[in-house]
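Engineer: Take a look at the structures listed below.
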Structure 1
Amino acid sequence: MHKTKLLFILFSILVYSCSTDDSRSGLTVFRYNEAANITTLDPAFAKDQTIIWAANQLYNGLIQLNDQMEILPSVAKSWNISESGVDYFFHLRKDVFFHDSPAFPAGRGRRVVAGDFVFSFNRIIDPKVASPGSWLFNNLRKSKEMPAFEAHDDSTLIIHLEQPFPPFLRLLSMQYCSVIPREAIAYYGNEFRRNPVGTGPFIFKMWQEGVKLIFLKNQRYFEIENGLRMPFLDAVAITFVPDKQSAFLEFVKGNLDLMSGIDAVYKDELLTREGRLQPSYSSKINLVTQPYLNTEYLGFMVDRSNLIMNDNIPAKEIRMAINLAFDRKKMIRYLRNNIGIPGCQGITPNGLPSFDSSHVFYDYDPGRARQLLASAGYPEGVGLPSITLTSTPDYLDICKYIQHQVAGIGIDLKIEVSPPAAVKEMKSEAKLPFFRASWIADYPDAENYLAMFYSRNFCPQGPNYTHFSNPEFDRLYEKSMSTVNDSIRYGYYRAMEKIMMEESPVVILYYDQVLRFVQKNIHGLGSNPMNLLILKHVKKSG
């Protein structure tokens, strides 16, 4: 189809709402809704899922992950790592081009070269840019004479680390590490956030903030599948309807192709108590589900040197008792329609190769919980001060369930509800003695979870919100980071997990699941443990 006709149809879609029928035009437009608004299309700020999903359609990095979380080439066709584990050599493709943009001479996108990655990565660590992804490169070689990022020639990029870090390749799959052209930053300045120029399967076309965002097919995209150039869709249209009930109705009417996750508003309408699709919908839509690298948990501040928290820190036996005092399986069944896996193991979620399903740290055992309370000096909870759990409103049902269950062994649990932004701020400033939290993997390696308990990562500089500190844990963590062999490293991971869970700075609630409701005419939309939206393989039939 001629490009001007495609643009006309897409403009109509934008103006006349998502119910516009484009099937008669022969165009294939993939539609989904973001209840939370997108604030930027600059990959340097791709810190939440809404931005990550959009950025993944517009940009590429050196490598990519498939649905099995295997590392595959992207702009880099191959790579090798020095024996020391600190030098990475990437060999780039020569057929990757930036999208056409007024930033380039004659508006024509040029070929990507190694220097573009040097520019993009240096921008991430530039304090003036203040990218939330700057931590990715905390382990770079520190030398004024020898740069950490080096373009040996147009097709060879070298990255020098200070110390070995086995998960580094997976870390490079994050959208922060996308390649962008210096010309676009010079041309658009701060307005690059709404004028993105990448190399991805789709090209930015239109953004009416808070209303709709449109991407068009990149006719020069470099990846081939079964002899055909991707992507197979003509366009992607994203709406921003904040009301989840309204978005659900649009999906049911067929005006949206994908609905991700489950909300209490329509949970029972779509799912049975066993977590299956209701029979009334099975002929109309498909349900795709799998383990999600997201661990939901409660965290205790355990740092007794924290003067603000010292009097509020429950003893280890009490933390263990809470872990044992509620039935996770019943919680998942009745509050989540069996969506999720009870968190009876550790912080590492199901879906990572180091996850050990055979090792149960805590299951429902109120008798053992009472024994622990008694050994702490509070038989049946007598004399035990009340404990306050801070949560956000969307998890109030789970918190109330736990409150009711722990009351059965004599623990008086009070619940304080605060807005998400306030909880996040107080948690990062170590001002909450007991809080609800979650950790979604930044990259698919258990190190990303275990780093939350490394003593050098105390918040606010790092993700150790509980201020957990254990010398043996730290020793094993550091040893694992110098171990290239996966099976040996996983052994260290499991030993670390055992130490941490026995000290109980956290109460694991459940491991989440990716849940995608998809229209029957959508084909090739996979699913992955990172819940990353990959649209370049998707086809849409009549």
Structure 2
Amino acid sequence: MKGNQDELFIGVDGGTTVIKSVLFDTMGNELDVAQASVPIETPKPGYQEQDMVKVWRAAKQTIKELVDRHTDVRQNIRSIGITAQGAGCWLINEKGQPVGNAILWSDARAADIVAEWGRQARSSAIYDICGSIQYSGCQSAIVNWLARNDTDRLKSARHLLWCKDWIKFKLSGVVSTDPSDASVSFLDTARGQYDSRLLDLTDNAQYKHLLPKVQPVDQISGPILPDVAVDLGLPRDVMIVGGPFDMIATATGVGAVSNGQACSILGTALISEVVIDHYNSSPENVGFTLCHCVPKRWLRAMAGMLGTPNLDWFLEQFCHEDRIEAERNGQSVFEWIEPKLASLPTGSGGLIYHSYLSSAGERSPFVNENARAQFFGMCEEHSRHHMLRALYEGVVLAVKHAYDSIPGDIQNITLSGGGAQSPLWCQMIADALNAEVRVPSGTEFGAKGAVINAMVALEYFEDHSTAVKEMVQFERSYSPDAPTYVQFQRLFQIYLKLYGNMADAWDALAEFRRQA
């Protein structure tokens, strides 16, 4: 590795609701974190938007907070690497100003368009080229919705970006994207190039001029803009590197860069992914096939809409007493409640939960905009703790469903996201998948992946594999329990049978909601 131990790097992670900037040293140690919240706006049911100016202000604020807290070493900051939420639609005009709010990956307004593509067999044709399913939050669907419902907005636009590209543009003045985000909607993912057939299939050909140039993810965008450097108190030679979007950045940050390595993000979204060294989008019409930041690598991924928000929702709605008891005992609610859940049997006394809580339905390992969460098997013997354990298990079974939909055997899984802080959840995943679960040191793996990528771009490391060997360490591991694995296998078969029988009921309920 070139450079010296005093050099520092900032990773910016533009999450869906929280923007973080993280200061790292050359060994991958997290030195400091600054964060700011950005609200999601819901002007109509199913709509999810963000003010792009507020996103930039939050990113700028968090970078400045780090710099202000470390003025003695700010001259040692060499680069800012960027990652952010994927998909969605971030439009800017000729002057670089936002054209309306960003429409997010979790937005549901284009659900009918995606359903229409499915009925017309377009979805399969799209998948054959890009290797990813289309859902309501994809850029392809949102742009088509705008073409049908808000043409003036598209006419006012000059560039069609993703969140990380917006932040990169504000830092460097460069308009571009990389293959990771682009691979979901408009890229021939095997070749890493835009494909006009995808524009035709999604009725977006007239907006081809909006697509930004695709540059390699480990390419320096340029130096920080002089006025931004002054505002942030940074040297003018700080280099900006627009990294991959958060799914790929997090995989890199936990060390999943080589063929066969698996990782799951137990966070806002529930993401499970495996690195492959040859393009393979099988099975057809399931999940995502994404360009990795490592050359000639892809991620075969299943990205469930919601992971930990299932837990947040339940705790908020049903666990007020547990919060009071935890506070009385000087504990977090998780420290108080998880021992109680661990004392209950696998299967929660015959209670099963499906974690499809998003109003946009589900996108992996199946696509159904009408999918909804449910508890099944309840009786008078069940308490709220049985329900909560079933919820934990339901999220675990969703992870198992995801990996069962990806070809190949999984020997170990690296787990990150807020859920990785739960020993109970980690052990459940190890048991359910009969695989070792590893938890890496640190917490900010998206930002870390962006920094690893930036360091490769600046030639501090020869490649990503060399970088992760130096910068990624593990602090905990969990081994599977064979008898519990057998119980989870039985439970999983019931889980799948329920899911398989729900489509008609979900559709009927959606029709009821529309007519109500």
Structure 3
Amino acid sequence: MHNNRWPRLAGAMALAGAWTWGSLPPAAAQTLKAVMHSDVKILDPIWTTAYIVRNHGYMVYDTLLALDDKLQIRPQMLEGWTVSDDKLTWTFTLREGLLFHDGKPVTAEDCVASIKRWGTRDAMGQKLMAFTQALNVIDARTFQLVLKEPYGLVLQSLAKPSALVPFIMPKRIADTPGTTQISEFVGSGPFVFRRDLWRPGERAVYDKFKEYRPRNEPPAGLAGGKTVYLDRVEWVTMPDAQTAMNALLNGEIDMIEQPVIELLPLVEGDKEIEVRDYNPLGSQYNFRFNTLHKPFDDPRIRQAVLYALNQQDFLVAGIGNPQYFKECKALFVCGTPLATDKGFEDKLNGDVAKARALLKEANYDGTPVVLLYATDTNTGRLTPVVKALLEKAGFTVDMQSMDWQTVVSRRGKKDPPSAGGWHGFMTSWVSADLLDPIMSAFVGAACDKATFGWPCDQRIEQLRDAFARATDPTQQKALAEAIQVRIAEFPTHAHLGQFNIPVAKRRNVTGFLEAAAPVFWNVKKN
């Protein structure tokens, strides 16, 4: 199906006589075609943690602060900020001349409304809002964050690099409740989303925002000057991995964000193709529980899952090449200051006997576990591994196939699994989302305020509050370890190993930055 479409698309571009609003650009314009890890069907980056929507967010929106390639916090939309002596009042000032795509200036009102909406959805944002007394607009370019008590993660929260990112939207859009998806997609970022050209299942189109004012600094990670050299970026949908690889080899597309690892030998010897990892921190596989419904409302049964699963099976099935993966029982990522195996020494090893004993102790009655099986993503395709291991341990499993965007929609439902809800699904997080227990969304256990899965545990939240107040690294490490031990007792999810997936791109495309998310500023097509 895809092989027939590309010649027609190439022909249409070659015949285009003028680049008008609503048409494809002429062949002379710099257009980059990328196959991303998923189609984009949801467009609200605050409503869902799906990475394809986060990636869309970085195209369209901008952020107040950003992390550079050394994970240092740097101003982005902000000119600067000050902090009162008592550490309770933070005053932020925007850069001059920032414009939204509709030509209206970015104001402090927009920032306050955007932070408030993000703060209702994101685990780190919720914790910041819990310590916040007021968000006040001072003038068109200045706003204040007033705290109830000193909080050590103000800048880290506003610089959060991945899902959910505190993107800035116009106030009229940011006033939409966080539980409702926005219907207008106007940002102040380096690209304009061409909604008129959006074809779910086929492509998403982004044009250069000519009025964007990049910072006068070199780009670094997600920070610095976001200079756009491309006229247009097209995200082309190609769910078949072999078709995408053939298109890359033939020059019909310019890059594949997440190529299937076992297909990399097809391109690694091609002088026109480069394979490179732009996210050296990597990612972590996760299996998420829905704690609302039987049987996963019982922590003993969730513990049985931790004993039944083992990281090796997922890493071999999902990545295959040991060059790109490693077993790691640290919730907060191996190789970081908070890494520890504590609480998980005997778990995630495929201990079927222990899993069966826990199921018997909890009186598991055979209630089918509904697994959401995303057939169109590398991570989703590991769901049959979950099914096989759970069945081996004595679970009854109902695995239901669908695309990733359906998973993204369905996982937000609290309905019983028998009525269109769910029990569990496979996903992954980039390591930059997992560096501490406030940032890590699946660690939050604030009941209805927690992200989908809705774990509810007062002890976890007390420890997270203590971590948020702590400033001493030794104390932070001890609290992070205590949180990990508690999650071994009251599981919110299973972490199933670390991995890296490189980008495969044509060599005439240069300028990609090492960052927690794929970004298309600084990129050139020669």
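Engineer: Have a look at 1, 2, 3 and say which one yields 2.3 for distance in nm of label points 7 Å out along Cα→Cβ at positions 230 and 294, as calculated. Mind dumping the intermediate values first?
Structural biologist: Numbers: 1: 2.3; 2: 4.4; 3: 5.1.
Of the options listed, only 1 reproduces it.
Engineer: Comparing distance in nm of label points 7 Å out along Cα→Cβ at positions 54 and 302 across structures 1, 2, 3, which is largest?
Structural biologist: When distance in nm of label points 7 Å out along Cα→Cβ at positions 54 and 302 is calculated for 1, 2, 3, structure 1 comes out on top.
Engineer: Starting from the value 16.8: which structure in 1, 2, 3 was mean count of other Cβ atoms within 10 Å over residues 134-141 calculated from?
Structural biologist: Corresponding structure: 1.
Engineer: If mean count of other Cβ atoms within 10 Å over residues 222-229 computes to 11.4, which of 1, 2, 3 did it come from?
Structural biologist: Among 1, 2, 3, the structure yielding 11.4 for mean count of other Cβ atoms within 10 Å over residues 222-229 is 1.
Engineer: Same structure, new question: Thinking only about FRET efficiency 1/(1 + (r/R0)^6) of positions 86 and 182 (r between Cβ atoms, R0 = 30 Å, to 0.05), which of 1, 2, 3 has the largest value?
Structural biologist: Between 1, 2, 3, the highest calculated value is found for 2.
Bear in mind these aren't lab numbers, they're just calculated from the coordinates by the rules spelled out. Small disclaimer: the values here were computed from a predicted structure and weren't measured. Cβ atoms are built from the backbone, for glycine too; each structure is taken alone.
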